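See the structures that follow.
Computed from the coordinates by the stated procedures, all read-outs in this text should not be read as laboratory data. Because the structure is a prediction, the values reported are computed rather than measured. Cβ atoms are built from the backbone, for glycine too; each structure is taken alone.
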Structure 1
Amino acid sequence: MGQLQGKVAIITGAGSGFGEGMAEAYIREGAKVIIADLNAAAGERVANGLGANAKAVATDVASMESVAAMLKICIDSFGVPDIVINNAGTTHKNQPMLQVDEKTFDRMFAVNVKSIYYMAHAVIPAMRERGKGGVILNVGSTAGIRPRPGLSWYNGSKGAVNLLSKSMAVELAPDRIRVNALCPVMGATGLLADFMGVPDTPENRAKFVSTIPLGRFCEPRDMAAAAVFLGTDAAEFLTGIEFPVDGGRTI
């Protein structure tokens, strides 16, 4: 029997990268998973590969209506979610802070931060009504702990996610809803070139990897392992943690 047998999970941004890796692990451990992704085709690809316990729902996490509609599909299909992973995120290109335009700034904070507000409004009442507690995992970043230059506005958005997770943990503890932040270091995902701000070449990758003590980027399996553990009952006494998945980057 899997570690998450009988659990229902929502994972945003699960059509690729870290989200896809977490979805694969959750299915493997026995959960039923909503693959919520803005890219409908990517979400369908992942869900089709994972079988009947996965369902893709095209979702814009920066829209309260879209998030609410996705939750209704989750409840109708699998039930009230036990675990919600707010993984969807975006960034701006690594560049001087005054060169980032307002539209990019607003979209990034909508996707990275306001999405958590929307998801909280959608899922917390359902979790409270069911009365069995729950788990919320917000994907923050090492950028919100030990920021790199050139990503100031992104760093700020992830700092907000990290701190929000702690504040939510305190407020929701009486409801037995645990909230933790997963804080990955850079991974070889679709956002890598923007994070680096230079072409994605082996030489440029090597420069960034040199700042990570364990000597490699974060991989989906690393995030998946952390997300599985924090979603299980084995982690029932863990809440409000900034959980670095970073090969030592934040030391």
Structure 2
Amino acid sequence: MSRHQPLGFGLIIIGSEILDDRRQDSHFAFCRDRLIEHRLPLIYTKLLRDDPALITDQLRWAIGQKTPFFCCGGIGGTPDDYTRDCAAAALDEPVATHKEGLAILHDRFGVEDIPEPVLRMVQFPASATLIPNPVNHIPGFTVGHGHFVPGFPEMAHPMMRWVLDTYYEPGAITTRHTMVLPEAREADLTTMLDALTAEHPQLSISSLPRYTESGTEVELSISGEPDAADAAFAQLREILATTATPYTITETPTQA
């Protein structure tokens, strides 16, 4: 199976119980951390109520972005599990019982007549392929570049890991250099950072101001292809050395 190297990933989390503070989300942190391990950036995340019109609209948007994404939640057999139908609507596809998924149910429950609420759990958009579930074997599904997994973290997280390992090459090795400028003000650095960003559009250059007990400080960060990031960071140090303000610099280079 060929694997792709995307520019990034999206994450959609579905569950009114999270927004109503009946359950704490753990998908965001897990997905972010696994993507960092895989050297892929998390491009966006959305947290949605169990609202079929809203879910369909947002899935249609995600499918149109051409960025691969995970969608967690709403693929069980209860009346408020809308995700499979919403995914089919977003794709303009019918929902159909997946033959391989049906075989998994027969193996799992050992009966010929599968109850309708259970059968519903393998009714997916017609073009779906399966994502194996190592916990209870009831699969998730992939359609296009969208990967749909249960809301239960103990199931969803190994399934997300499987998707990344199966379909996607790790991203390129990058380097991040970070420096902290005590007593600096972000406004005094903006023009210089704008010029540096324009000169190095392939790099990620960011500025994070903070208030401290003694005043303010600014954390500057440059990340990207190692040689280019090294050169831009050296250039940044040279620029700061020639400014009227004698900044004290604390540096932290890291591999990403």
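From 1, 2, which structure was FRET efficiency 1/(1 + (r/R0)^6) of positions 195 and 235 (r between Cβ atoms, R0 = 25 Å, to 0.05) = 1.00 calculated on? Could the numbers behind the result be given before it?
Values: 1: 0.30; 2: 1.00.
Going through each structure in turn, the value belongs to 2.
Say we calculate mean count of other Cβ atoms within 10 Å over residues 11-18 for every structure; which of 1, 2 gives the highest result?
Values: 1: 26.6; 2: 20.6.
Biggest value here belongs to 1.
Figure out for me which of the structures 1, 2 the number 1.3 belongs to, where distance in nm of label points 7 Å out along Cα→Cβ at positions 91 and 131 was derived from the coordinates. Please list the in-between numbers first.
Numbers: 1: 4.5; 2: 1.3.
Going through each structure in turn, the value belongs to 2.
To test your reading of the models, identify which of 1, 2 gives 3.8 for distance in nm of label points 7 Å out along Cα→Cβ at positions 35 and 203 when calculated. Mind dumping the intermediate values first?
Values: 1: 3.8; 2: 2.3.
Clearly, the read-out refers to 1.
So Rg and Dmax of the Cα atoms in Å, for residues 83-170 alone, computed for just one structure, reads 14.4, 47; which one of 1, 2 is that? Numbers along the way, then the final one.
Details: 1: 14.4, 47; 2: 13.0, 43.
The correct label is 1.
Suppose you compute semi-axes √(5λ) of the Cα gyration tensor in Å for every structure in 1, 2: which one lands on 46, 19, 15? Please list the in-between numbers first.
Details: 1: 28, 19, 18; 2: 46, 19, 15.
It traces back to 2.
Looking at structures 1, 2, which one was FRET efficiency 1/(1 + (r/R0)^6) of positions 3 and 99 (r between Cβ atoms, R0 = 30 Å, to 0.05) calculated from, given that it came out as 0.10? Working shown, then result.
Details: 1: 0.10; 2: 0.70.
Attributed to the structure labelled 1.
From 1, 2, which structure was P(r) over Cα pairs in 5 Å bins from 0, in percent, for residues 107-218 alone = 2, 11, 19, 20, 15, 12, 9, 6, 4, 2, 0 calculated on? Let's see the in-between values first.
On the way: 1: 2, 11, 19, 20, 15, 12, 9, 6, 4, 2, 0; 2: 2, 8, 13, 12, 10, 7, 7, 8, 10, 8, 6, 4, 3, 2, 0.
Label of the originating structure: 1.
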